[in-house]
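These notes open a run of structures that come right after.
Here, each number is a calculation from the coordinates, and none is a lab measurement. Nothing here was measured: the structure is a model prediction, and the numbers come from that model. Cβ atoms are built from the backbone, for glycine too; each structure is taken alone.
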Structure I
Amino acid sequence: MPLKSGLYYIQNHGEYIGHSDEKSPIPQHVIVLPGGVQAPKWLIENIDLDNNRYIIRIEKPVGSFTEATQVDNKIFVRALKPDPDTWYIIPDEQGGKDSYVITTLECYDGWVAPKDPESEDQILCQ
């Protein structure tokens, strides 16, 4: 069943996903948040219900949004642009209820949390 447009929290194995604190206009790293940090909401906008295509934006503290984008096999958020990256969000049958996988349109690469968040916390696209 396709994911409906709306505000969501994104988690990986119980850990929330958010962004680093670099100041705009520098693209911010999408990271696994350390414990105790308030998780931001992600705006998931379905642009093609039949094909599970979405635009993914993260809510900033002031209520504005920035878009998720892939740069050099890493996931960043940056200011809104005219042609935002489009993602597939598909149910993850192995992950259980309310579990989804975010992939590129080609479905070759997807969002992956680092195996050792202590050494590298940025979300990859591989």
Structure II
Amino acid sequence: MFNNNVFTFSVPAEPKYISIVRLTTSGIANTMKFDVDGIEDLKMSVSEACNIIISESNKDTINIEYILSEEEISIKIDGVNRYSIEENDSSKMSEMIIRALMDEVKYNDNKIELIKKIG
């Protein structure tokens, strides 16, 4: 049903738009049959990644790609520099939260990838 469906989403890189990102993430995760805890983990992790971008980057836009499969969701967020996180305590805390909530976290080409398995 969800075999490699891809959604892309962009919002201005401003704190007031994080709630829209959270709602979008929640809607997609709910459609995939994540439980309430899984949905909350995804919303929190995406919020923290957006906070890193807003505080660390000079980007005007946050670009998010949701990749859905039968087993998991992969969320790639553009604009997260792994090395700049190490220089900012707030960003380090955000990364710790993300790592605690996600099954897997990857950095690649200035993107962070959040992976959460269903169930």
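Using distance in nm of label points 7 Å out along Cα→Cβ at positions 56 and 96, single out the structure from I, II with the greatest value.
Working: I: 2.1; II: 1.5.
Once distance in nm of label points 7 Å out along Cα→Cβ at positions 56 and 96 is worked out for each structure, I has the highest.
Hey, volume of the Cα convex hull per residue in Å³ derived from one of I, II reads 118; which structure?
I
helix-only ellipticity at 222 nm (-39500 (n - 2.57) for each DSSP H run of 4 or more, over all residues; to 500) computed as -14000: which structure among I, II?
Numbers: I: 0; II: -14000.
Computed on structure II.
Given a computed value of 22 for relative contact order in percent (Cα under 8 Å, 6 or more apart), which structure among I, II does it belong to? Could the numbers behind the result be given before it?
Numbers: I: 22; II: 30.
Here the read-out was taken from I.
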